[in-house]
1. Figure out for me which of the structures P, Q the number 2.3 belongs to, where distance in nm of label points 7 Å out along Cα→Cβ at positions 205 and 469 was derived from the coordinates.
2. One of P, Q was used to compute helix-only ellipticity at 222 nm (-39500 (n - 2.57) for each DSSP H run of 4 or more, over all residues; to 500), and the result was -18500. Which label is that?
3. One of P, Q was used to calculate FRET efficiency 1/(1 + (r/R0)^6) of positions 21 and 341 (r between Cβ atoms, R0 = 41 Å, to 0.05), giving 0.85; which?
4. Rank structures P, Q by FRET efficiency 1/(1 + (r/R0)^6) of positions 189 and 309 (r between Cβ atoms, R0 = 30 Å, to 0.05) and report only the one at the top, that is, the highest.
Structure P
Amino acid sequence: MKNTLRSRMSLLHTWAGVLFSALLFVIFWAGSLSVFDKEMDRWMMPATRLSLTGDAKVSIDKQLVPILQSKAPHAAAWTIILPSERVPYIALNYGSEEARKGQRIWLNPDTLQEITPADSKGASGFIYPLHHNLTLRFNHIGTWIVGIASTGMLCLLISGIIIHRKIFTDFFTLRLFRSFGRSNLDIHNLTGVALTPFYILITLSGLIIAFSTYFPNAHLPLYAITSPGHVLKKDHARPHGVLPAERQFLKEALGRERHKPAKSSGQLASIDQMIADAEQAWGPGAVYFVRINHPNDAKSNVMLRRHSHATVSKHIDYKRYRATDGNPFNTFEAPAVVKAWNFIAGMHYLQFKHWTLRWLYFLAGLTGCAMIATGLFFWLNARRSKAARSEQKHVVWMDAITIATVSGLMAATLGFMLANQWLPAQARIMGIARDQCEVYVFYLVWMTSLLHAISLTTQRQDKAYLHAWWQQLAVISGLCIAAVLSNWSNTGHHLYVTLTRPLPAVAGVDMVLMVGAWMAWHASRRLRAHCRLHRQQG
């Protein structure tokens, strides 16, 4: 090979792909599903399938404060999250003096009846964390692994751009009816070239979001108000061992500050009136988050945040009111640098209300999965003939890993959803929390897929790997249909009901499952026919 820039980038592209592709597929798959994590939550938590009518407006003073007073009159804080289109229930949180985060209850906004807990993590509690930290939270290990893989993704994208001689031609080239190697490479090139800006945006923004994990002390020298030798050391004489520099940063950049209670009783003024005052500046219906700090205390205060449905950025601005008389005493607006960070993070989190763009993100994420998978297929197909001659075992094992990564991860996701439908409706199963059992089923199905792939790919017969592919795809098709039928039988919400009631979130999940079932069945049937033809010719 010539020692040119393109040849060196080709080598980098190949080995970065081999090393990171499996991990990147998991991240992209979980990220794609996380675009609709709230919708999947409605599918997995039937009690929260509510249709917001908008006819009745909830009064915090008359309806919610009495509930909180009865449940936690001495709490350190009350938090009220008002319903939205994607999360159609009221969430109440109240903590003890020792812990600001404590118990949580959900209420139907129309009836104010308490919603029975679902005993499920849902997609937002498992699929979303799988995307950004692989559910490895200890010492941020998962975040670091995802960051390393994301850096590898940037290397793949840049090297891919350099090695493409005909990047514009590849954009318009798709030969689906040629040989597998040719059509697979065309799909890889097209999916890579067409959405390169999206991949760079989503990868780079993900790294920027986790900046504070990778560089936790980067901001402290700018806010150093202790001697230089002590800037990076925690002051254990202070509450929570937080540095003065850290406190200054949190206050100026993020508006985080705590107000001490007076330790004497006080009365709550009208929170509804405080919301009305805030919405004069922010617009009608803008407030979604209410926190009452030190309720029933003489120095109690109320913090209001506005939603971010109409903007890309996630707002962290707030207005703070004295709870005893309802007068505002503090307004926080994020600095320009933080607003820029929030805009970048908003493009990644996708919490704004724009359904067309949300679907485009979802399809772009799945296209990224296709790009990663076809890259692995191309590498394996190019080396399979050489492996047949030299008996290179690494290709066989890479086949098994690829099968388990692609089809196995899909089957595991469906197993997670089916466990949600089939497990007994009780808090603990054999001493294990029900929501944790769903996660265990996910990993059990994934491990079973890997063992199945290994058992078939290590066989000596030619094209044994194809049998693993068509069998697992057939299982995926069956699991998709089973998920739709299970939702129908357990809740009575078949597609006609969810479309007419309407419950668009549940209907959307069912329709995606049905499309997935057809695609998996079609691919399985084609691969099985190919295996039969090869056996007859052999």
Structure Q
Amino acid sequence: MKQLALTVLSGLLLAMGWPTYGFPFLLFIAFVPLLFAEFQIRNFSKKSIKLKVFGTAYLTFFIWNLITTYWIWFSTPFGGVFAILANSLLMSIAFLIYHIVAKRTGFSAAATFLVSFWMVFEQLHLNWDFSWPWLNLGNGFSGYHNLIQWYEYTGTFGGTLWIWLANIAVYKALLLFREFKDKAIIYRGIIKLGLIIAIPIALSYLIRNNYKMPAATMEAVILQPNINPYTEKYNTTDTRIGELLTDLSKEKVTDSTALVVAPETVFADGTVLSEFENSEAAFFGRQLVRKHENLSFLGGISFFQRFSDPALVKPQSNQIGINDWYDDYNSAFLISNFKQAQLYHKSKLVVGVENFPYQSVLRPILGDIMIDLGGTVAMKTTQPDREVFQLDNGELTAPIICYESVYGEYVTGYVRNGAQFLTIITNDAWWGDTQGHKQHLSYSKLRAIENRKAVVRSANTGISAFINPLGDIEKSLGYEKRGSLKNDVIINDEQTFYVKYGNYIARIAQFLALFIFLFAMVKYRRKR
């Protein structure tokens, strides 16, 4: 019962520390009860030790996943259940591997392995087909972004390291006190924990207070049409969408406006890619920009391209008959007065909704299990590079589509290609009025800090926002509100340390985890 209580406590602390409702300082001690439970099982249980460790960890991570990401259920019950169960399983396997290493090494090596291997797990979640980095620990500070201005040097892996160092320090102090019953150990532990927490916070405020905002700005307008994706979006023509966006743009657009932004797949009729110039979306965009010199329009659109040539078939192509395929795209487009239309196809895809993971292996077993969200049940086709859009005024922006904004190193690819500010277009209405859209907005602040770039975020039903390079939300339009926002956007050409070097902390962690694991296995064999 004591181990069960510790397990539940860890799960609750992790959940209560998560944005946007939580208090992130709880994350600094959230793993300690679980670590204690594992210690007791490892040292005092005689039977089924691995099974007990796995079950204990699974309960902790299930509670955390359930409370923080339950909202996935509202878009897809099957996907929600799978995400919670599968992510809890993966976290538990990572913790079980730590347990195996801890049995074969000393405290320092085991603790180093745990911290390193957890970051290996998070890095895996950023890159494989079952990618789900929503609960990567560094995201936990997005609601308190003033504490993590140093993310411009470390990215979110710096936050993961910070959390684990604090937890290990507390865990070690409690183990030593349990052994020697000396209160001085507790006092030293409190001081050590205080320094671990306080020094990065002090550094963060030092960076923030000394940061000089770039002087260059441009005026932008965000449109938030507030179209229900379940009842309206796929029953509304692109012509009517164009009329609605025209009305919304009239409220704020002036001759000084350089960019108007509309949300992801706002034009959802399904436009033939090769016929884009004749589409309603292109017509609306050109009508809008012709009224104002140097104005550009950026919005989201659903494309498809049907073909019968087998040579054109890609791994993500969808077959609908004999010698009959089509590519499906979730895309962004930019219309301006003096340049051809620019297109970008979303390339970080939502598992099960836009991407069938490892389909060559799983499709023969599971069949076609793509999840239906408002009529979208096809594999999306991606592109290899992080293309940037050039506005009529010469400025460059990153056309980031929805889920892509959760990936820190991925977004730096746009900046390395010249993006001077970030544009995020999204549709968060699938989850209803839950923590889902609030967390997604909160994570956008992390991208602003990592890249020191302003963010222009247009969400179909909200929350649309302007975010400055320090992660401050300067203006926002609430959930389920129709309207528009206007603000000056900071233009910044500089590249941060993180933009240049990416997730270097995770790469170092991979080496450490592999080295300690091999050392533990070889040492164990020699002992035997």
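No value in this document is a laboratory result; all are computed from the given coordinates. As the structure is a prediction and not an experimental result, all values here were calculated from the model. Cβ atoms are built from the backbone, for glycine too; each structure is taken alone.
1. Answer by label: Q.
2. P
3. Checking each candidate, the match is P.
4. Numbers: P: 0.20; Q: 0.00.
If we compare FRET efficiency 1/(1 + (r/R0)^6) of positions 189 and 309 (r between Cβ atoms, R0 = 30 Å, to 0.05) over P, Q, the biggest value is for P.
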